[in-house]
1. The value 0.95 for FRET efficiency 1/(1 + (r/R0)^6) of positions 18 and 58 (r between Cβ atoms, R0 = 30 Å, to 0.05) was derived from one model only; which of 1, 2, 3 is it?
2. Taking distance in nm of label points 7 Å out along Cα→Cβ at positions 42 and 82 for each of 1, 2, 3, which is largest?
3. If Cα Rg over 2.2 N^0.38 Å, for residues 34-89 alone is calculated from each of 1, 2, 3, which structure is the one that comes out at 2.41?
4. 1, 2, 3: which one has helix-only ellipticity at 222 nm (-39500 (n - 2.57) for each DSSP H run of 4 or more, over all residues; to 500), as calculated, at -6500?
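The numbers here are math on the coordinates, done by the rules we state, and not lab data. Computed from a predicted structure; not experimentally measured. Cβ atoms are built from the backbone, for glycine too; each structure is taken alone.
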Structure 1
Amino acid sequence: MKTIKKYWALILGAILGIFGIVIAIMKKHDNKQADKIDQKIDDNNQQIDILTGKIEVVEEQREDVKQDIEEQVAAIEATKDAKDAIQPETPETVADAKENILNNTNRRRGRKKKS
């Protein structure tokens, strides 16, 4: 009986040894997996920080564009008001137009005005 107990003790010890080795390997594997996951989380956090910075830049640009648009709208309104305020000149008479044309053509040709 003692020999059977010794064999059983050796078999049980071997099984427990193998079980212990498997547990140790699994813990090591789990630690590696946890490290990989932590690294991925850190990478994602860095990407989030970068994208947050880009979003802030885009929001600043959007505000700048809104201000530019408001300034352009104000300038357009001012131009429309100025356009509406312009009074057209009264048309010249035919005699005034003829005299103006003759003066311009004589000046270009170097002639003096007839009195």
Structure 2
Amino acid sequence: MGRDLLSYSAAQIRRDVHADQERLFASWAVGRPVGWVCDQRTKDLVCLSLWLREEMTRLGLDELGRKTQEGVFHRYSRSDLDLFELAAGVMNDAVAGNIDRDRRTHRRWG
């Protein structure tokens, strides 16, 4: 791809994801009613989630690190306005090895 592996930008991720959006979104759209359309943010969120998983796997990130970074993305995606900027930060942290491996998971009631 010609990208410096130590630096991901929101603009580059946006181009990569939008170029491959149909393939990324296809599995999620299976079984939906005819004429069903979701909003763009939902489509971006689904495609970014799958792209992040594929990209971190391609980079050789171990399963624990990958799942931790996916959790960070999903946790902050609920409030972050720019999903692509968030994805760039998650990827840059993963590449730099800044993964919080000691984070305790949240327990729900009970």
Structure 3
Amino acid sequence: MPRQVRRSTDFVAQAELLFPRGGSTTGRPSFELFEAGPLRGAETAFAMAFEEQRESIEGLGSIRYVLIAPTPFFGPLVISACLLQDGVVELVSVIEDEEYWDLIADDPGL
């Protein structure tokens, strides 16, 4: 049976800083696009198989993360969550590789 997944207040604040609701004037993807894509994937992974995700700190199995591969709109993302005592998974952080787009800018294969 899938676990319940919820978003902490800090997680939502971090995500909205990275991906403003409605997008941004500088071309950042919107929170809504993040929510429909990478976030939905991470929530599903945590709900269906929390224990199978990577440990954030080896030996501390209650904190896990999902690495989201780059897409045309998003660079690599790491979304972390913790397993609470009541069995609910709480999303706690989202980190974006800020240098990804600069790294691939000169790639002749793109």
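1. 2
2. For this comparison of distance in nm of label points 7 Å out along Cα→Cβ at positions 42 and 82, the top structure is 1.
3. Working: 1: 2.41; 2: 1.22; 3: 1.14.
Clearly, the read-out refers to 1.
4. Structure of origin is 3.
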